[in-house]
Structure 1
């Protein structure tokens with residue numbers, strides 16, 4: 001017998017033996033009994049406690065828009081030179097408080113003094129010419145009355161007198177201009193405030209309109225915030241705002257004081273000017289960020305941590321029976337409820353139970369089991 005025939009015979013023998021054993025076991029079983037199938041392993045459930053669940057409920061949320069930018073003084077001014085000249089003295093430095101009209105910079109007045117004297121002398125010469133023209137006019141009037149000169153000569157005298165009067169008036173105007181230029185050599189503060197920049201030093205020669213100092217009024221500050229066109233329609237003067245300023249621990253209250261009537265080129269944003277309520281530590285140039293309240297409404301909302309954003313569309317995990325079901329939602333306005341940020345959602349009914357953000361990633365349809373703490377038993381009072 002070949003090796004292949006021996007192997008085949010062995011396989012047949014094993015099969016017959018197994019079949020015989022199965023027949024013997026079925027014959028030994030009682031009549032009407034069936035063989036129980038092997039048990040199937042139960043699907044594991046995600047254990048959830050009370051801290052792992054949140055409830056969608058109707059709360060009052062404010063419709064806010066975020067703003068950011070640098071603070072600036074409402075009143076600020078660059079002190080400029082009104083005449084050209086050499087700087088003799090700068091009487092204020094950065095941080096010095098100044099009052100309106102206070103002398104800040106002195107320019108060399110030598111050239112201006114001589115121009116004023118020249119204008120005054122020119123005015124005196126024109127005044128003398130006017131006296132000569134007046135006397136000539138008076139004499140010619142008498143001669144015309146006596147018939148010694150013609151009326152034409154009198155008319156010439158009248159014209160000469162008028163010309164002398166005009167020359168004197170022009171000379172007097174030149175005197176006033178020279179006097180004003182001399183006064184402009186002493187540069188004074190146009191507003192009350194604090195010196196922010198000192199831009200010149202003694203000995204420098206400055207031209208007309210050269211910047212000498214910058215003065216800011218730190219008692220009134222504002223923030224220019226760019227509001228998107230979608231939110232600008234709901235913005236109103238007087239709307240409240242809350243800002244967090246760098247270096248200032250407490251939130252700073254503010255309000256919308258003015259709205260720019262024109263949109264910004266390119267971004268089409270509208271500038272809103274927020275007036276801050278002053279408190280210690282605020283100063284121009286600090287960076288601030290915060291929110292402006294556009295309105296309030298009662299909406300269905302959940303804690304912001306319950307809204308999951310790791311997929312293409314925001315969603316929540318809602319507990320339905322013993323399953324965690326994924327629900328796509330549309331987040332809306334945001335606000336604080338008892339110090340926690342909540343967000344309005346569309347697509348979930350009020351009272352729905354959701355998984356909190358602390359649970360972590362959970363697949364859609366995961367089996368869950370909610371375990372709530374049992375109520376503490378009442379303690380019977382002692383009998384007297």
Structure 2
């Protein structure tokens with residue numbers, strides 16, 4: 001709904017709402033009511049809850065905008081229509097509203113998309129498996145996908161397969177299915193080449209279903225990276241963020257790819273932007289870990305340690321993330337702490353060594369040399 005504002009600021013509130021609607025629609029993951037309809041209801045004096053009931057939507061977003069001198073305050077809330085519960089709220093204070101309006105729009109859109117996805121995942125996990133429609137099956141798959149272990153990845157794969165069987169045009173479910181095959185290959189849970197082919201095939205189905213969906217290009221970018229096609233991978237990922245500048249996972253994966261053998265400064269910028277858009281993302285460990293890898297390549301090891309340790313502290317960090325921390329700490333000379341991370345790794349993957357780490361990633365020669373040295377210092 002248009003952001004409530006006084007007098008001259010009302011046009012800013014309408015413009016901000018229009019911007020958010022346009023950007024949400026670009027994500028392709030949500031059905032979003034057009035701005036013309038909500039503006040018409042707003043003009044009749046209808047509040048967000050009344051409009052949500054009339055339009056039969058699951059969520060409504062509304063807010064206020066006010067200015068006091070040079071400072072502007074924007075307050076936003078997301079409400080679940082069925083319960084009228086506020087499920088997310090945020091307050092932004094701006095010294096220059098016109099200078100940062102674009103950034104605020106990005107942050108609102110990314111937050112709304114992340115909160116709705118989390119709510120839908122949590123709702124889907126409570127449904128009996130036999131009652132799932134394609135939407136619920138997809139979100140149940142997401143719930144398992146973000147656990148990053150073989151049993152949950154297999155369950156995620158099952159639910160994504162259910163979703164695309166129920167709706168073969170569901171591009172995001174194909175993208176999720178591609179990601180489960182990517183995980184099998186990247187983590188070394190199954191043979192890499194067959195999983196790479198299946199990741200590519202599922203991504204291709206996502207693109208056939210909707211080539212304007214940023215998640216489809218994201219999935220193809222990851223699959224192409226598995227095939228060691230750096231340039232082709234970056235091209236797909238850039239297409240993803242061009243289609244939707246608020247697609248945090250697209251920015252993160254650009255950071256992931258650039259951090260290993262591309263432009264490390266670009267990796268840092270992409271990681272920072274991804275975290276700005278989605279500061280509580282399930283893949284936050286990857287955003288932090290990619291930044292650490294890029295810093296190691298720039299010979300800023302002490303700085304890299306801080307980011308690598310933060311990545312490994314995330315509750316769903318997998319062994320490769322702990323390896324980034326262990327080897328970076330080894331380079332920095334913090335051997336006891338490095339060995340603590342090594343012990344965590346070996347508690348999950350006995351016998352894990354540097355060769356397993358190097359096989360998963362696509363480092364250039366210098367990055368590989370640096371991490372190998374860190375591993376050597378702690379006997380891995």
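No lab work stands behind these numbers, since they all come straight from the coordinates. Just so it is clear, the structure is predicted and the values come from calculations on it, not from any experiment. Cβ atoms are built from the backbone, for glycine too; each structure is taken alone.
Work out the source of -22000 here, i.e. which of 1, 2 gives that when helix-only ellipticity at 222 nm (-39500 (n - 2.57) for each DSSP H run of 4 or more, over all residues; to 500) is computed.
On the way: 1: -9500; 2: -22000.
Label of the source structure: 2.
Out of 1, 2, choose the structure whose coordinates give relative contact order in percent (Cα under 8 Å, 6 or more apart) equal to 10 when calculated. The partial results should precede the final answer.
On the way: 1: 26; 2: 10.
Only one of 1, 2 returns 10 for relative contact order in percent (Cα under 8 Å, 6 or more apart), namely 2.
Using the calculated result 1.0 for distance in nm of label points 7 Å out along Cα→Cβ at positions 186 and 226, pick out the matching structure from 1, 2. Working shown, then result.
On the way: 1: 4.7; 2: 1.0.
Label of the source structure: 2.
Which structure, out of 1, 2, was distance in nm of label points 7 Å out along Cα→Cβ at positions 90 and 298 calculated from, if the result is 6.3?
Values: 1: 6.3; 2: 2.5.
The structure behind it is 1.
Looking at structures 1, 2, which one was mean count of other Cβ atoms within 10 Å over residues 82-89 calculated from, given that it came out as 11.6?
2
Suppose you compute distance in nm of label points 7 Å out along Cα→Cβ at positions 74 and 146 for every structure in 1, 2: which one lands on 2.4? Present the calculation step by step, with values, prior to reporting the outcome.
Values: 1: 7.7; 2: 2.4.
Structure 2 accounts for this read-out.
In terms of volume of the Cα convex hull per residue in Å³, which of structures 1, 2 is highest?
Values: 1: 493; 2: 142.
Top value of volume of the Cα convex hull per residue in Å³, among 1, 2, belongs to structure 1.
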